[in-house]
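Down below are the structures I want you to see.
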Structure P
Amino acid sequence: MKTTTLLVIEAKHAEIPSFAMDLQKKGFDVHIAQNGSKAVSRLKEVSPSLVVVNAASIRSTGIRICQSLREKDSKLPIILILEDEIEVNKDLADAVLVLPFTVQKLANRIKPLLPGDGKNVLHVGPIRLDLEKRRVRCMGKSTKLTPRLVTLLQLLMEKHGEVVEREPLFKKAWETNYTGDTRTLDVHISWLRQAIELDPDNPKLLKTIRGVGYRLDV
């Protein structure tokens, strides 16, 4: 089971509880940003499964931060933590918690919002592939994939860092022994690049090894 990555927006204030360290103790891979702009700039680097906005710790309603996060990734689950109860648009945050509450309550609210139950989610570098929902999240993008693309990406993720030869890759992904025409593989690779690369024409993750096959570098 892969560790779930969280991005926690939080500043340190003695009178406001900090949740980042406690979430880390509960087994989450926690990345911290001190404010909203830093969090937005780190989305691509961290590729979190969920963002916790501890607005109380930064003396804010968190609404603008949630808006900025939604603009970057409309599917990204967000939990907003407030010091006082205010009206929050349901489109901006998936859950709103008002202090005080325990870290266990926060963890209980996080789990149902995660993409899949962990067993069906592959996580390699910035790439998160939900096998059940057939959705890949990478570099701040969330894309629905066809079953064939899911199989292809899964094979490449399982052998990341290694060169996967064209013919064996084609045979496994298409479940066939016929490899007379593997051009359709190139088309599917280009579709995968559209889903995971910032610049699909200049791929940094899914590379072509000329005359051999492909390699996923993360």
Structure Q
Amino acid sequence: MKVYIVPVTPFQQNCSILCCQRTGKAAVVDPGGETGRILEAVEQAGVTVERILVTHGHLDHAGAVAELAERLRVPVEGPHRDDQFWIDGLAEQSQRFGFDGARPFTPDRWLEDGDTVTVGETELQVLHCPGHTPGHVVFFSPEGRFAVVGDVLFQGSIGRTDFPRGDHGTLIRSIREKLFPLGDDVQFLPGHGPASTFGHERKTNPFVAGQAG
């Protein structure tokens, strides 16, 4: 699987394009804004987008989902239903932060822990990892040893938990019990900033260092 990163919005959120190299089929993950820029990246990559995947309902991750789904005529999968209140409030979030065009949407498929999604011939496992938001999900490729973790975990940090229905203890458990057991060798793309590995964060991240799965 090939991964193209498209930073979008003033928050520099890592929207990504996941491409199955065997088929050329792709998924756009967390289109938070700047639809035109995302579409340009899709064209430059020469891929065929077959779905949109969403880790959670915050504006910088989901603000362009409705528009992009309409433009590409593809289904939306994710997040977990517990983030519906965030998605329902996207227009209000958009006005508060000065974004243009963010609209609520209804996913074609809400995701649950243990579900799978496909990108071409590549299968991604779905892990429900609440804490940053209650309905946050992570997408993991066992074959590629790669995960898209949204705002659960970052290089050297963890997701904020001071938003409505965020919970610090729940977030730590999600990292410790869902992510770290996947393996130290797994590389992950966070919602912001550079990629890292679970092993590096388990050893050095001051918020979760030393907590083995």
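Between P, Q, which one scores greatest on mean projected area of the Cα convex hull in nm²? Write out the running numbers ahead of the final one.
Working: P: 12.5; Q: 10.1.
The structure with the largest value is P.
Work out the source of 2.4 here, i.e. which of P, Q gives that when distance in nm of label points 7 Å out along Cα→Cβ at positions 165 and 197 is computed. Among P, Q, the structure yielding 2.4 for distance in nm of label points 7 Å out along Cα→Cβ at positions 165 and 197 is P.
Which structure, out of P, Q, was helix-only ellipticity at 222 nm (-39500 (n - 2.57) for each DSSP H run of 4 or more, over all residues; to 500) derived from, given a value of -6000? The correct label is Q.
In this comparison of P, Q, the computed figure 37, 27, 21 for Cα extents along the principal axes in Å, for residues 133-204 alone is attributed to P. Between structures P, Q, the greatest calculated value of distance in nm of label points 7 Å out along Cα→Cβ at positions 37 and 189 is seen in P.
A short reminder: the numbers here are calculations on the coordinates, not readings from a lab. This is a predicted model, so every value here is computed, not measured. Cβ atoms are built from the backbone, for glycine too; each structure is taken alone.
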